[in-house]
1. Tell me which of P, Q gives 38, 25, 17 when you compute semi-axes √(5λ) of the Cα gyration tensor in Å.
2. For the read-out distance in nm of label points 7 Å out along Cα→Cβ at positions 169 and 369, a value of 3.0 was computed from one structure; give its label from P, Q.
3. A value of 27 was derived for relative contact order in percent (Cα under 8 Å, 6 or more apart); which structure in P, Q was it taken from?
4. Identify which of structures P, Q gives the largest calculated value of distance in nm of label points 7 Å out along Cα→Cβ at positions 137 and 377.
5. Please state which of the structures P, Q yields -12500 when helix-only ellipticity at 222 nm (-39500 (n - 2.57) for each DSSP H run of 4 or more, over all residues; to 500) is computed from it.
6. Can you tell which of P, Q yields 0.20 when FRET efficiency 1/(1 + (r/R0)^6) of positions 265 and 353 (r between Cβ atoms, R0 = 30 Å, to 0.05) is derived from it?
Structure P
Amino acid sequence: MNTINRRMMLGGIGALGAAGVLTACGSGSAGKPGAAAPATGDGGAKGYEGPNVELDFWNGFTGGDGPFMRKIVDAFNAEHANIKVKMTVMQWADYYTKLPTAVSSGRGPAVAIMHVDSLATNAARNVIEPLDDVAKALDLKQEDFADVVWKAGEYNGKRYGIPLDMHPLGFFYNKTLMSQAGLDPAKPPATADEYMAALEALKGKGIQGHWATPFQFTGVMSVQSLLWQFGGELFNADSSKTTWAEEPGVKALTWFTDLVKKGYSPKNVAQDADNIAVMNGKNAFVWNGIWNINTFKEKKGLEWGVAAIPNIGGKPAAWSGSHQFCLPKLKTPDANKSTAARVFVNYVSQKSIEWAKGGQVPARKQVRESAEFKALPEQSALATQVNDLHFPPPVPGIGDALAELNKAVNEAVLLKTEPAKALSDAAGRSDKILEANRKKYGA
């Protein structure tokens, strides 16, 4: 997916909590508005043999990954004569606004994709239904998936998401610029010392080697990765308090801000300018998402590589997102749709090697460990981080609190506020949001 579209996707974080329409979705029971449609009890494990049924499938795959999902949907439709999946694609920000309203009015889709940071909010407001029957019937277990992505699909003791993928941050580098600075392009820096030495070598050749963007995409993601590497956490164990202003967070934001102060990065880097500069031979290093693989492949003449995020803080860690399947609540129960939707979710989950080609790490271990996936060198390189990935906690409205961290990073990287103060001020605002959300969502 291209950079702009992927940024729009990530911009959905927190948008759901601000929509203000979710409370219209009632909890209800079977047969009442907002109730979960009854399933057959087998979670779709035995397939679907009922009458012809059409399933609306909503997602925000507007960029380069969209055709890959379309190919999977077409294959499913070809193999299931009695199920027709109709895929509707929209920008993620629009999606998160429209979905709850559509569910409330009875016009919601039968199947949807959701980011892990939005699952808890939707679950708390009864927009989506639990999927424990799917996991049980299809014999899906935690050991079938990376631990972190499996747990990310749970809220309040129930499963609301079936993991499809992980899209981690990775280290992309321009091999041509590395060679010009006397660095070995086959051995990208992997430690703090190696990284700083590489930046110094590049600087000696007049190259600002790591442009630090003050925006969420991908500056905030980089700072979060660094915070975890320094041994910190964004929030305490029950997410009642913000902890990013503690020592690990200060170290993380200081390191990132120093890229500007020490001349390894220009000041006031525009959105996406860091990535564009690498493709145009002006910047050597960028930390960007796995979706960037296909963006770089499209740039003719670009000699590049990708590796795991360098271990700057001492503990391997990287930011990641995840797309998870969810089933929106049906205002009018429909057992046929409910069963067919589960059949579709299981099908795509098992066929996710095609999805990986679009720039993703499959959530299922059997797909990640397949020869087909290992034949994708760039995706495989970033998949080595799978046990070191981090997601936001499954707490309703968590995106609203994280928006304050975005502000802190922006202020610090633009050299308007020192890292410690920026983080402390943002943490104070975040704590008030967390408290308000506990009352708002009844947590």
Structure Q
Amino acid sequence: MDETPDDDAPTPDHATGVSRRGLFGWAVGAGAAGLVMGAGGGVVAQRTAAAATSVDPAATAYDFYGTHQAGITTPVQEHLHFAAFDMMARTDRDDLISLLQDWTYASARMSQGLEVSATGAVGGSPEAPPDDTGEAQGLAANGLTITFGFGPSLFDDRYGLAGARPTALERLPAFLGDDLDPAASDGDLCVQVCADDPQVAVHAIRNLSRIAFGRARIRWSQLGYGRTSRTTTGAATPRNLFGYKDGTANILADDTAALDENVWVAAGDEPAWMAGGSYLVARKIAMIIETWDRVRLSEQDRIVGRDKGRGAPLSGGDEFTEPDFSATDAAGAPRIDRTSHVHLAHPDNNGGIRILRRGYNFVDGNTDLGRLDAGLFFLSFQRSPEQFVTLQRALSTDAMREYIRHVGSGLWAVPPGASRGSYVGAGLFT
């Protein structure tokens, strides 16, 4: 990333920029950074319609500060690096606050295509480790967004936050078909990084991990590519690894009424510090690719409830035609099977419940059986976790369950966006 000062450079969040503790992390945290590269991650790329037509996508930059955190309704980017962190033993409330301040300062800079500090990768003393790892030198912002969340486990006596925990923020209940790996689930904190260049995404998590040295460490992470949902009207609906268009009926960024009703925590909701925030669910869903690939096309269509080529519901029309669940074939059978994914997940069959999805494909090599270790890294934002719980329980009879396994999971409270001069999550401590 270039280090060229200009009027668009982010304003530091506190007078000295990054804290002394954060600088110490940069100096001695190289070992912790290695954990990021080995554990995997994800980056999401987003562009506005205007930017897509008038600006080089690589140069697209989103302000870190705002009413809501970036990376929720911003146009979905092409790459994801997701990481969950646990706070270190013997850390206190001041450590947590300074970490969030340091992360905010660095994130505001990186989101504008700058290095994490003014001295960056090569501007400091040659006799000391550089402040920035340097692999993003020369790269623009590439639509980078960095989104932070707080897990249920953060709200305990360690940091005096037990009384501030949202009532709805509990570990997700067990669902039918779960085969969760505890080492790839949950976490005190989460960071969702999305960008249109995978190097930019990995650079962000790598440097946030270094900054956290001595205060927090990565619990698990996941890389993702090839968005599987859209959040803007002009974007084409992407396909998942089963070959089907995914996210056709997703909530879009310009549908403010739907966002207010289904995604953003309202001022009257509890607790007050969450107003303007949301709740993030992450689910790592392994797809049994080889078994799916041997299923005949008509059966695949029946399981999904859509035409694989056009993306149209099996009741007829085009991709964006509303499914007609009353439509029947010549034999009187429903055209959209009642156990299909579309039928079970549709708002019409779930009391109108909607969520905003931002999922990604992942391929993590192969298993010890020689099969693809691949699937969907599902991400959704909703006003209340109960929306996701209700939908997931509705999918207990989903015909697709035979071909997927949920192997990772987590829920985090995503606070509202930070105001300039403050830091993400500041309302939690006031």
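No value in this document is a laboratory result; all are computed from the given coordinates. Every value quoted in this text rests on a predicted model; they were computed, and no experiment measured them. Cβ atoms are built from the backbone, for glycine too; each structure is taken alone.
1. On the way: P: 38, 25, 17; Q: 37, 22, 21.
Answer for the origin of the read-out: P.
2. Working: P: 3.0; Q: 3.8.
Structure P accounts for this read-out.
3. On the way: P: 27; Q: 24.
Computed on structure P.
4. Working: P: 4.3; Q: 2.7.
Structure P comes out on top.
5. Working: P: -12500; Q: -6000.
Going label by label, the one that fits is P.
6. Numbers: P: 0.20; Q: 1.00.
Here the read-out was taken from P.
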